[in-house]
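Values in this text are rule-based calculations from the coordinates and carry no lab data. Here the structure is a predicted model, which means the values were calculated and not measured. Cβ atoms are built from the backbone, for glycine too; each structure is taken alone.
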Structure P
Amino acid sequence: MSKNFDCIILGGGPAGLSASLYAYRSGIKTAIIDISAIGGTPTNYCEIDNYLGFNKIQGFELCEKFENHIDEFNIEKFPYEEIEKIDLTSPIKKIKTINHEFCAKSVIIATGARNKKLGIKGEIENIGKGVSYCAVCDGAFYKDKIVAVVGGGNSALEEALYLTKHAKKVYLIHRRDTFRADKIIQDKIFSNKKIELVLDSTVEEIFADKKVNSIAIKNVKNNKKAKLNIDGIFPYIGLEPNIESFGAQLKLDKSGFILTDETMKTNLEGVFAIGDVRKTPLRQVITAVSDGAIAGVEASKYIMNLENVAIRK
């Protein structure tokens, strides 16, 4: 027997939680489905210092506050649901998981994005053996060791700073000679004696003997190659959207992010996309929450319009 809702939200991160709150308060039956725990990627952030109203707060703590808020409304949540099939094109959307079949008049996609892989030899086979994409999750394993962080944006620099709490040395490797990160974060990098910058360089290969022990790097300006002895490597070179189950049904940009209008509507009737999974100029917790508020309201308008049409008929 299928579980029927007015609106189903795919993803329980800040965007999805915000959408559920606004949809539910608009009077429509709402549920959240997630393939993992509720809270999303920000639960792995050591510290958030740019969310309005909190000078500094741990990512897990902020997301816990979000979830506690929606729990006051008894919004149904289905964590750890492995999705098998999704139909977004029909008037009634269908989501098949291993445990349930869900039906809804509207779907809000809030599945987020994940870190891109370097795509080099030695990366995939050494995940968990010195290759990690979460400094907060694994940083403690590198106490008094040497690690490398790859990237030049806010995430890379923030993770490099976090790793200095554990590692005795952090190489920060970037393919350009300037960073994209906010100036306030760059200033912290430049003043941290544990961080050594390796600029104009790319990582060519990861070497391991049971665990990662070194990497090959190449200077992109003079093509000189070198080898760095390290115990772990953390790539932060950008994001790619989590759209595997449904991406072919939607209009995407060239990088695979979902295209929406200012009301979070996609090319499909009754389908909205919010947060990191959509094409957006800024991917932050605060913008994800804002997207969710808009989509929750717009989804309720869409459903109410359907009901009004049905009454007129």
Structure Q
Amino acid sequence: MYKFVLKRLLQLIPVIIGVTFIVFFIMNLAPGDPAAIILGDQATAEALAMKREELGLNDPLLVRYFNYMKNLLRGDMGTSYKNNIPVWNQVIDRLPNTAILAVAGIFIALLFGIPIGILSAKKQYSLLDNISMVAALIGVSMPNFWSGLLLVMLFSLTLGWLPSQGMGSGGVIPVLRSIILPSLTLGINSMAMVARMTRSSMLEVIRQDYISTAQAKGLDDHVITTQHMLRNALIPIITAVGLQFGHLLGGAMLAETVFSWPGLGRLMVDSIKSRDIPMVLGCVVFMATMFSIVNLIVDIVYAFVDPRIKSMYKKGN
């Protein structure tokens, strides 16, 4: 198991190199001068030239990329062009807000998605199954920014129940009220994915002979569902949940922008607008690392759910 974990951690290196390489060149080839954005429109040509030299913008792209990677290996993500603050400090400061949003979103997805998937599988082709799968299809197809705007129009503008933006302060209740709409926005899409995956996986298990045997023995329906059906259908569900959680950690930027939530996604969007290359790269590196770690955790959870996978890991060692 330890060798497997170490191997997966080493696989992070080419992932981070590839992601940073692509993002670095896209950001540097995009129109706009970071020095002009930092100094403003009133800056003189001499001031712009000095700022470009200070930032290393006069060096060739490959040289700048290798310098960035050299600093990254030493734990230095650089300094923000916009506010001259270390990138690491700002990323760590925003990470808890994104993590809170991602955990709340995946909690909603699990709370509703798994029961809906189980009921749909057990009542295949019924009215409940048809309605839930149509709703899941809509949830999967609906973009986050669109569902977020609909929720704001209903619960904030029309009913006035919940705040439309920002992260509440002054106590637990304001924070909880402010997190409901963005977490619902993220959870709707993930809930639809989890429901569809749960239904598909449960249908494969329901047709197995051991389910018929358990029913013939007269076991309680709840026991059959939880101990025999759901437990053996968990592997695909765990995969879907892990991928969705990684997606929520790295892809919540639209929801954070709609609700003005101070997380990593909004920080990256603001940094892209201001051509703050070190900040964008820092956010991308952190998100790619978090996504890979989540996938590693999912693989480890497999071993606890299915002993056969654990024995495969041992053989691999």
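Each of P, Q could give helix-only ellipticity at 222 nm (-39500 (n - 2.57) for each DSSP H run of 4 or more, over all residues; to 500), but the derived value -24000 comes from Q. A value of 18.9, 57 for Rg and Dmax of the Cα atoms in Å, for residues 81-160 alone, calculated from one of P, Q, originates in structure P.
Determine which structure produced the value 2.7 for distance in nm of label points 7 Å out along Cα→Cβ at positions 233 and 249, calculated from the coordinates; the candidates are P, Q. This figure was derived from Q.
I have 22 for relative contact order in percent (Cα under 8 Å, 6 or more apart), calculated from one of the structures P, Q. Which structure is it? Considering all the candidates, the number was obtained from P. Source structure of the calculated read-out (FRET efficiency 1/(1 + (r/R0)^6) of positions 33 and 297 (r between Cβ atoms, R0 = 35 Å, to 0.05), 0.95) within P, Q: P. Taking percent of Cα pairs over 23 Å apart as the measure, the highest value among P, Q is held by Q.
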